[in-house]
Structure P
Amino acid sequence: MHPMLNIAVRAARKGGNLIAKNYETPDAVEASPKGTNDFVTNVDRDSERLIIEMIRKSYPQHTIIGEECGEVVGEDDTVQWIIDPLDGTTNFVKRLPHFAVSIAVRIKGRTEVAVVYDPMRNELFTATRGQGAQLNGYRLRSDNARDLEGTILATGFPFKQKQHATPYINMVSALFTTCADFRRTGSAALDLAYVAAGRVDGFFEIGLKPWDFAGGELLVREAGGIVTDFVGGHNYLASGNLVAGNPRVVKSILAAIREQLSEALKR
């Protein structure tokens, strides 16, 4: 196992165990708004603190980018640990048991290691660049659907950026004429992990942050899928507008949504 993957797994499990423990004691959870339709809890912060402590023990010089702590620049800024300590906070607050810890390691701008851990199901998704993706040690391959016919697509509503509501609904409408159905689960990290596992055939969402997708992106790639922006390019790192799936599904999604995109979503 890649040494950084080993630390990422241990850190994700530690954060995940804290989350699961707090899920059983909801009275101890304190939620507060941090933006439009966006919440943070004491559990997000405590999970992130545990994860960072574990990374710092082994790699004190590395840079850390966390959803809650922001960027903590280390002596070595060529290595970045990108952390979402609780992806699916709203689900957690509502006691809907679908959320995950996501950790990715980017070296010189390229993601090398990824972990997405679902503590409620004890499902550990891992990937190392060039060595494939796994779920609890078993190799993953993304779905082999040839087009949108009969596919299940995962998505997330742009609830933080409702100015995109109309083009988003139009995109859904255009896709729904061909695909079988949609899933909207509330965790982009798990949506991408599920694409890697073939549980859903494709995924698209507007305006994600790097910590939402950094881990899941490598899982998809290492399982044989691809990730693009809404026009088939690589600007999703900046825009957060993502499409993921096997190459044929992604091509079909892009073709279906092309006419529905606003100018802002083409960037």
Structure Q
Amino acid sequence: MLRQLLIGVAMCLSLSARANTTDQPLVAAAADLQFALTEVARHFESDTGHSVRLVFGSSGNFYRQIRAGAPFQLYLSADEHYVEQLAREGKTQDQGTLYALGRIVLFAPNGSGLQVDSQLKGLTAALASGAIQRFAIANPQHAPYGQRAEEALRHAGLWEALQGKLVLGENVAQAAQFATSGNAQGGIIAYSLALSPTLAKLGETALIPEEWHQPLRQRMVLLKDAGDTCREFYRYLQEPRARGILRTYGFSVPDQGQ
């Protein structure tokens, strides 16, 4: 774990050196934002002439990297508790803003024997028949989407049956790669990733009831050393155009000021 953290911080420091040269502040973003935030950033650059450097990964890993001094200026977490903890530790400018509520889906790649449905009855049947050898989720140890996947599977009574079959992604984007690559018969991934044009054509999805898990309350915050460009991007993320893009990718967008 320490080695992974040091590697992550070193990567961020390397990126920071390049970002400072090009005036592109580093933004740490939860992996479920990979497609949505990239689109927002593209519009931001077109509208303002300014740009940011997006780094996607696990919210929990970013939390540890920021505590260790990684030079991010803005942090978009898939779990607001990481932001709240950083605020208590004096690493942020304030308590941040709730920018989205995420959802999880059951995903089965084309050609899989797994039948998708919101109640996970198809997964139950596939497990009983031995049709599931590998099933992908994000690592619950540090990825909020992995934690919610575990909660949903426990609710359905399937968590124990899946032990020994789970393939854990470092983050939900990597879990989606495992689930779509044919190396797994299915997985639980972010709705926002499943809706992307890249993944939508690769399989079928079913929304898992949000009552089956704790809510994915996603909060963003400016870190202590945030500069003008990142402040501008933070404001832009709260404007109608950016909020509309988030809705397109399946996020619920809360009222501003929460």
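Bear in mind these aren't lab numbers, they're just calculated from the coordinates by the rules spelled out. Note that the structure is a prediction, hence the values are computed from the model and not measured. Cβ atoms are built from the backbone, for glycine too; each structure is taken alone.
Of structures P, Q, which gives 1.00 when FRET efficiency 1/(1 + (r/R0)^6) of positions 77 and 173 (r between Cβ atoms, R0 = 30 Å, to 0.05) is computed from the coordinates? Only one of P, Q returns 1.00 for FRET efficiency 1/(1 + (r/R0)^6) of positions 77 and 173 (r between Cβ atoms, R0 = 30 Å, to 0.05), namely Q.
Of structures P, Q, the largest value of relative contact order in percent (Cα under 8 Å, 6 or more apart) belongs to Q. Out of P, Q, choose the structure whose coordinates give distance in nm of label points 7 Å out along Cα→Cβ at positions 69 and 157 equal to 5.3 when calculated. Source structure for this number: Q.
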